[in-house]
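Given below, in the form of structure tokens, are the structures.
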Structure P
Amino acid sequence: MKIEKIEVRDIAKNFGTPVYVYSLETLRRSIAEIKQLAPVTRYAMKANSNARILKEMLNSGVKIDAVSVFEVQRALRAGFQTNDICFTSDVFFNDDDVKFCLENNIYCNCGTLGMVEEYGKALKEKGAGSPKISIRINPGEGAGHSKKTNTGGPYSKHGIWFQNLDEVKRIAQEYGLIISGVHTHIGSGGDMEHLNRICGKLVEFAKQFEEIEIVNFGGGLPYQYDPDQPQEDISGYKTILEERAKLLKEHFGRDIVCEIEPGRRFVAGCGTLIGEVRSLNHTFDEAGKRIDYVLTNVGFCHLLRPMAYGSFHPIWFDGDNLGPEQDLIVAGPVCESGDVLTQKDEEPVARKLPMPKAGDCIVIGGAGAYGHVMSSNYNTQPLIPEVVVDGDQCSQARNRQTLDDILREETE
């Protein structure tokens, strides 16, 4: 089995396991697919903030959506200019966030009434900086592949409730702020029907602000993780956005910049997580049916999504003389019963896979988004390396963490 032109086994041998691997060829294809949808495309870098990924975005003319000042600083270090970055701090500003943004001319997207007021107070106190801000609006509904990824509607903490826009205007007028942008994001893993409807709502919200320059329709583009199913077609989104841009121009009498900011759709498919089968185990249920477990060195400290959301990721085994396909539950080394890679509805579930043996590679697809960035040191597991493949070239983009690295951060 290969990633581009490099054998999986060679990557495992050279870099050890577990290891994240990113295909730049796949990434470039997804960048090209998404860039043709809208005049301005941003990358929601929370999905994968590796420096090599950011460099590809920079070289392709993709701008950045950052959700913390630390992400802003990371993007600046990667070579992005301040006017390439929008800082979307969804619920509040941390200490000195506004000061940093004012001093560095970072455009802010405010997700609560309190944030709008805090920005206004900081601007007034400093007496310098841009009065222009964007606001994130909760349109009253959301969508996502899990309740935990739904970021719209009454039970979401994200965004200014759509019925509170008059209050936004009042605060803006009090502090001399200009609402130059509106934004919404309803969740990760919606569908084109939701996106179409929400785009229409956002246009109507935008019409309430006379000085609008930018309308950001957010991310949430669907992505199909199952390789046996057709990939979600997003090409029709271009027509939806063009129609909305036309409506905005007709209303305002000028061109309005229309943006999108996908994260997962950009990078999910370019990432693979390679691990090793360490042992096999089995139990019997109440009816006497045998349950077979394949135990690997990939746990939820490396890939959280299956445990957090019950997410599906394709799994293959790479080894000589694999056994026949049978029902297998694939699990990791973490001391938690939920440390299972094959889940459905957040419960362990068997999957038809060929029986491997200890020492074979496990290959997990769709691992480019919300993989390494959500990993942890739980059970004092070191953070694992990241490797980039470009044709027949393979290079390390992040070192494997050591125990000394972990302990160095502690104080006695």
Structure Q
Amino acid sequence: MIEQGVQPLNEPVHLTWAEIHLDNLRKNVDNIRRLCSNKQKIMAVLKADGYGHGAVKIALFLQRLGIDAFAVANVDEAVLLRKNGITIPILILGIVPCGQMEDIFHYQLTPTVCTLETAQELSRAASARQMVLSVHVRVDIGLGSIGVLPHQCVPFVEAVAGLPNLALEGIYTHLTTAYQEDDHGVQRDLQTFDSLLLRLRQKGIDVPLVHVASSPAILRYPQAHYQMVRAGIILYGLPAIHAPSPLPFYPVMTLKSKVVFIKDVGEGETVGYVHGYRLNRRTRVATVPFGYGDALFFFYLNGGEVLLHGRRAPILGRPMMDHFMVDVSHIPEVKVGDEVVIIGQQGKAVLTAEEMAERAGIGRLNADCVCMLTQRVPRIYIDSRGFEERRDEG
């Protein structure tokens, strides 16, 4: 038997939202600068909608802070930034389709080149427009994704450097061994990369911007900082290495919702889809309007907790597309409309993105699972210094 205890919700607000704390983003930028020398530039990585934090608002804020450049995955992400007031350089980390080359020139973007055919096409297009286009070459050292293999690199860069109307501005690689915290492997990969740079200099090619260090290498390997670093997950206060960080980084996102329904469910009843989770005692159940339609990683969530009144409340069964249920039997003061923290801090209690990632079976260092947050979750931007905005709809 189910006894209902429901209170109306009259507040005209979102029931689920993500708070983006720009004070913490500012602190993280300051600490990245402390880890780097004054000569090194910072490229902020904004792919996947700024790791779910909202690329446009994050980019506008970082541009005000004096970040040197942005990196995105594809042309569409870059165009969105340009259309919303971003003026600093934007590097496309992925392949540029032929059909989007016009956007490269119109929006003054910086493409990655790793095939001679692409470089030649860009050169022809730049020459036709009487423009000089900056490009970066990506070298594949161990990732196995896009990029020029080390033994092909020197002749390839020579060929690109010789093409008219192209300016070889940068060369970079992704240091996969840094994610494994493999000191020997990092040293080996850097020696391979440094050997390529030396051979290029011997041929009279000195590339202005060399960038190798993403978040793990920024934290652990200063010898990989070169002229510029690419800051991704540490910008957002997410873990990049297993070892303690040399400086603190603060989570930028707090994910919140509200209790929308409360009922008492009898022993032996089930909660959730199909046969669901069977209760072994009479349970006070609160429903929260958040599910895998709001964040895909919730589809894989096995167990886990949320925060209510500064205490942990266990999730019952597997979340649904639009809701999940929690056991609040031990928190008798819970009522409809109470704030629920899914990721973040409430009082002295804390639930981290890495804990959620582990519960979803994707591992602590995949706490960038927040990039799976969908567009139906509003982002609210909060800054004690006045940059406080709501993310535009759509």
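A short reminder: the numbers here are calculations on the coordinates, not readings from a lab. From a predicted model like this one, the values you see are computed outputs, not experimental measurements. Cβ atoms are built from the backbone, for glycine too; each structure is taken alone.
Work out mean count of other Cβ atoms within 10 Å over residues 52-59 for each of structures P, Q, then name the structure with the largest result.
Largest value of mean count of other Cβ atoms within 10 Å over residues 52-59: Q.
Of the structures labelled P, Q, which one yields 3.9 when distance in nm of label points 7 Å out along Cα→Cβ at positions 284 and 380 is computed from its coordinates?
Considering all the candidates, the number was obtained from P.
Taking Kirkwood radius over Cα pairs in Å, for residues 212-291 alone as the quantity of interest, name the structure among P, Q where it is greatest. Going through P, Q one by one, Kirkwood radius over Cα pairs in Å, for residues 212-291 alone is largest in P. With Cα Rg over 2.2 N^0.38 Å, for residues 36-75 alone computed over the structures P, Q, the top value is the one for Q, the highest of the group. Given a computed value of 4.2 for distance in nm of label points 7 Å out along Cα→Cβ at positions 60 and 164, which structure among P, Q does it belong to? Traced to structure Q.
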